[in-house]
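Before anything else, here is the set of structures, which you'll find just below.
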Structure I
Amino acid sequence: MAEAKPKGAAGMIRAVVMLVVLAVVAFFIWRQATRVEGYTGGDVVTTGTVQAVHVDLGFKVPGRIADVPVAEGDDVRSGQIVGTLETQDLDVQVASARAARALARASVAQARASHDKAVRDLARQRELIKGDATTQQQVD
């Protein structure tokens, strides 16, 4: 019986050590299973730079860029002008259209003057035909 006690004590120590090891392993497994990674909610405030890789600019008419009123790194809002085009070609087109309009107005004025003269000549010829001073062929 003396030998049974040491085996029993060693067996008891072995069982306690195994139980502690099993408890530690179970703790680490539970910790890994309930661990939350990454963003857990709430506000995150930080500083940094967002760098655009590609920006598409759109203009209603084709042309060359004359001015870029913003610098690299400036804050821009939606709808803010970030570039203007050269207007030389458009200025030439506007001047040409204005000249064409002036020419058309001059042509209209000339046509009105010709019409007014024709009306006066017809009235004069009708007066002359009443007094037999002209022929019907002249009136026609």
Structure II
Amino acid sequence: MQQGGPLNAVDVCAIKAPQIARDLSEQSGWNIRRVSLKNRNASAAADAWEQSVLEEFELQLSAGKPSKELEYGALVDGEYRFMKAQVTTPLCLKCHGSNLAQPLHEKIKMHYPNDLALGYQAGEIRGAFSLSFKPEP
């Protein structure tokens, strides 16, 4: 965002962010991804477990739990899974809010024709970082 503003950020998110996640996954041995109930990228669609955790995060946030505390880990089918909520900040609204500039909206649609990640307000849960690790038997 600092170099090139929102238009440049779309390219970074579309191209560099997935590569960063792949690199971190390879280095750490964990599967690392970003997921959402309103995903921008089809690969960021939450699976059933992630969806239930995201829905629980929303309930906890609406009940007053601080957003920084929205995290959850569990052993699921022999795999350790962990999620940390990603809360929408004012900066996020430049690309995920309601009133996007037309050139920015067009560029987002070019990369993500089935984009659902719009219309957020600051403080809402935009998604989560989802990590999973299957220990050796």
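Read-outs throughout are calculated quantities, based only on the coordinates presented, and are distinct from any laboratory measurement. Note that this is a predicted model, so its numbers are computed, not measured. Cβ atoms are built from the backbone, for glycine too; each structure is taken alone.
Quick notes on this structure:
- In this comparison of I, II, the computed figure 8.8 for mean count of other Cβ atoms within 10 Å over residues 76-83 is attributed to I.
- Top of I, II by distance in nm of label points 7 Å out along Cα→Cβ at positions 36 and 92, largest first: I
- When FRET efficiency 1/(1 + (r/R0)^6) of positions 60 and 100 (r between Cβ atoms, R0 = 35 Å, to 0.05) is calculated for each of the structures I, II, the largest result comes from I.
- Per mean count of other Cβ atoms within 10 Å over residues 68-75, the highest-valued of structures I, II: II
- Among I, II, structure where distance in nm of label points 7 Å out along Cα→Cβ at positions 28 and 52 as derived comes to 5.1: I
- Per Kirkwood radius over Cα pairs in Å, the highest-valued of structures I, II: I
- Origin of the derived value 1.2 (distance in nm of label points 7 Å out along Cα→Cβ at positions 20 and 44; candidates I, II): II
- Which entry (I, II) yields the derived value -10000 for helix-only ellipticity at 222 nm (-39500 (n - 2.57) for each DSSP H run of 4 or more, over all residues; to 500): II
- A value of 33 for relative contact order in percent (Cα under 8 Å, 6 or more apart), calculated from one of I, II, originates in structure II.
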